[in-house]
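Taken together, the values in this text are just the output of simple stated rules run on the coordinates, not laboratory data. Computed from a prediction, not measured in an experiment: that's the story for all the values here.
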Structure 1
Amino acid sequence: MVSMTAAQFNRAPSAVKRLVIQGGEPVVVTDRDRPSVVVLSYDAYLAMSGQPLITDMAAWLEMDEDIDFEPPTAGFGLREVDL
């Protein structure tokens with residue numbers, strides 16, 4: 001498993017992304033010599049969480065139940081123009 005400091009991560013976040021995708025293993029980011037964050041691929045996250053792969057964004061955003069929502073009116077009224 002690859003490890004790097006928070007300062008290294010902040011300088012080159014895209015390099016961390018490449019390491020994760022190309023290397024296929026998570027990257028541990030340390031803060032004051034203690035692990036603080038783990039960066040892993042989305043596929044690895046799905047495998048760990050047991051969630052299915054999301055291929056259809058519309059289906060992912062779909063809600064299970066309807067919510068009644070009626071926002072209040074803005075309250076802008078029409079008035080005569082003062083010329």
Structure 2
Amino acid sequence: MIEINVKLFSVAKDLAGIPETKLSLDHQATASHVLDYLVQTNPRFAEWRNHLRVAVNCEYVELNHTLHDGDEVAIIPPVSGG
């Protein structure tokens with residue numbers, strides 16, 4: 001098992017009702033597994049899943065990115081501004 005710290009921003013934080021959480025996942029877990037977990041524990045994430053970006057240790061990653069023990073995972077919704 002690996003333990004990661006997940007930080008949630010904006011709408012993701014609102015949906016979860018918390019700004020961050022710790023997760024224990026199997027070895028070989030990917031960024032996609034974190035999103036799957038969020039959808040399973042809070043179905044309201046389902047409508048946002050395909051719009052959320054994932055960053056690991058302050059760098060955007062693809063959903064197939066393998067996570068490691070101690071990683072910090074940020075869940076970031078779409079942003080706009082000017």
Structure 3
Amino acid sequence: MARFYLHFHNWIGIAPDEEGRELPDLEAARHAAIQAIRDVISEEVRHGRLDFRGYIDIVDEAQAMRCRVPFSSAIDIRLGDLM
């Protein structure tokens with residue numbers, strides 16, 4: 001297991017992940033980031049706001065940037081008629 005840090009950036013500001021979490025690999029860290037984004041988006045929608053400008057930077061134990069996960073990649077938006 002490796003330690004990954006999920007640093008959160010959105011319209012409010014930056015929330016650095018000081019503790020990190022032990023995860024099997026980068027794909028698991030990306031999945032954790034997507035779940036965190038979905039939680040934030042859900043809360044925003046409950047308050048009548050939806051802002052996709054944010055992202056989570058995934059950083060490894062050596063503080064090397066491994067991946068950026070934009071909010072827009074965490075949800076599939078479909079607009080328009082069904083027909």
One of 1, 2, 3 was used to compute Cα Rg over 2.2 N^0.38 Å, and the result was 1.01. Which label is that? 2
Where does the value 20 come from, among 1, 2, 3, when relative contact order in percent (Cα under 8 Å, 6 or more apart) is the thing being computed? 1
